[in-house]
Structure P
Amino acid sequence: MIAATLALVGLFVALYLWLWKIGLLGVLACGDGGCETVQLSSYADLFGIPVALCGVAGYLAMLGVGLAGVQGPLAARRWPTTALVLLAGLGVAFSGYLTYLEAAVIHAWCRWCVVSAVIVTAIFGVAAAGWLAQRRGARG
């Protein structure tokens with residue numbers, strides 16, 4: 001349930017950034033303008049798709065898998081935890097790449113992007129701990 005809650009928070013962050021990107025929100029609350037610089041850079045789109053929308057899709061997937069993994073018969077199955085580890089692992093890798101771009105290429109920091117990176121890393125940690133506990137339980 002912790003991973004699902006974190007995914008919900010991450011979904012709200014990504015949704016906020018995406019709604020600003022497509023012009024449905026007028027002001028991006030960031031403080032120093034770094035968010036706007038990052039969101040308006042050429043790196044804010046991936047094959048024509050806003051990176052924030054990729055975040056919305058990723059967090060929705062993690063939320064769905066996280067909720068499925070705590071439901072009755074699926075709670076005892078391994079696949080939801082494994083899927084969550086894989087999804088969050090991809091999110092951590094992608095966030096790492098984007099954070100590198102912020103630091104080394106764009107030279108601006110989006111606070112919301114950093115928050116999202118922390119959230120997806122926490123989801124990965126929780127999911128990995130659950131996966132390891134399942135493995136230990138299966139052997140014991």
Structure Q
Amino acid sequence: MVIRDETSSVEITLRETGAIQTPAVGDLRIEVAVTAVATVVGGPFTGRNDTVWIRRDEWAGFLRELRELERIRRGKAHLSAMSPAEFQLTIFITDRAGHVAAEGWVGREYAGRLAAAHDRACFYVQIEPSTLAQLIREFEALAPAD
């Protein structure tokens with residue numbers, strides 16, 4: 001599934017679901033790719049991580065928050081990877097008129113010489129409010145909650 005506007009895009013692909021009879025049962029491994037257009041200098045900035053894990057209960061909570069967001073047109077829905085430095089997504093209402101946006105990042109954490117180091121590609125995407133219900137259906141189709 002893809003969330004995009006004229007300046008940024010976020011693509012989320014399901015790669016694996018944790019197997020039954022394992023500690024990861026129902027957890028999701030997703031691939032996240034982000035492209036953000038630079039506004040002042042340079043060209044597009046991109047990032048990709050194909051090893052992002054989302055806990056099953058985190059995913060189910062995100063889907064509940066999305067449905068509530070669509071119903072009342074206030075607040076936010078937030079999704080975080082098991083390793084929060086790898087992926088964050090927040091979909092939120094930006095104003096009283098009910099405009100919608102998504103922001104967050106995809107990244108990777110690794111050992112640097114003296115401390116942990118991070119690579120991160122951030123995004124901000126304006127979402128057409130009339131497409132929010134379809135966006136929710138796409139998230140639900142990606143991995144239905146129990």
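Suppose relative contact order in percent (Cα under 8 Å, 6 or more apart) works out to 35; of P, Q, which structure was it derived from?
Values: P: 35; Q: 21.
Structure of origin is P.
If we compute mean count of other Cβ atoms within 10 Å over residues 28-35 for structures P, Q, which one ends up with the highest value? Could you put the intermediate results ahead of the total?
On the way: P: 15.2; Q: 20.4.
Largest calculated value belongs to Q.
Among P, Q, considering only FRET efficiency 1/(1 + (r/R0)^6) of positions 68 and 100 (r between Cβ atoms, R0 = 35 Å, to 0.05), which has the greatest calculated value? Walk me through the numbers on the way to the answer.
On the way: P: 0.60; Q: 1.00.
Across P, Q, FRET efficiency 1/(1 + (r/R0)^6) of positions 68 and 100 (r between Cβ atoms, R0 = 35 Å, to 0.05) peaks for Q.
Any idea which of P, Q comes out highest on distance in nm of label points 7 Å out along Cα→Cβ at positions 4 and 36? Intermediate values should be presented prior to the final figure.
Working: P: 4.0; Q: 1.8.
Ranking P, Q on distance in nm of label points 7 Å out along Cα→Cβ at positions 4 and 36, first place is P.
Could you tell me which structure in P, Q was used to calculate helix-only ellipticity at 222 nm (-39500 (n - 2.57) for each DSSP H run of 4 or more, over all residues; to 500) as -23000?
Numbers: P: -23000; Q: -6000.
Computed on structure P.
All of the numbers you see were taken from the coordinates with simple rules; none came from a lab. Computed from a predicted structure; not experimentally measured. Cβ atoms are built from the backbone, for glycine too; each structure is taken alone.
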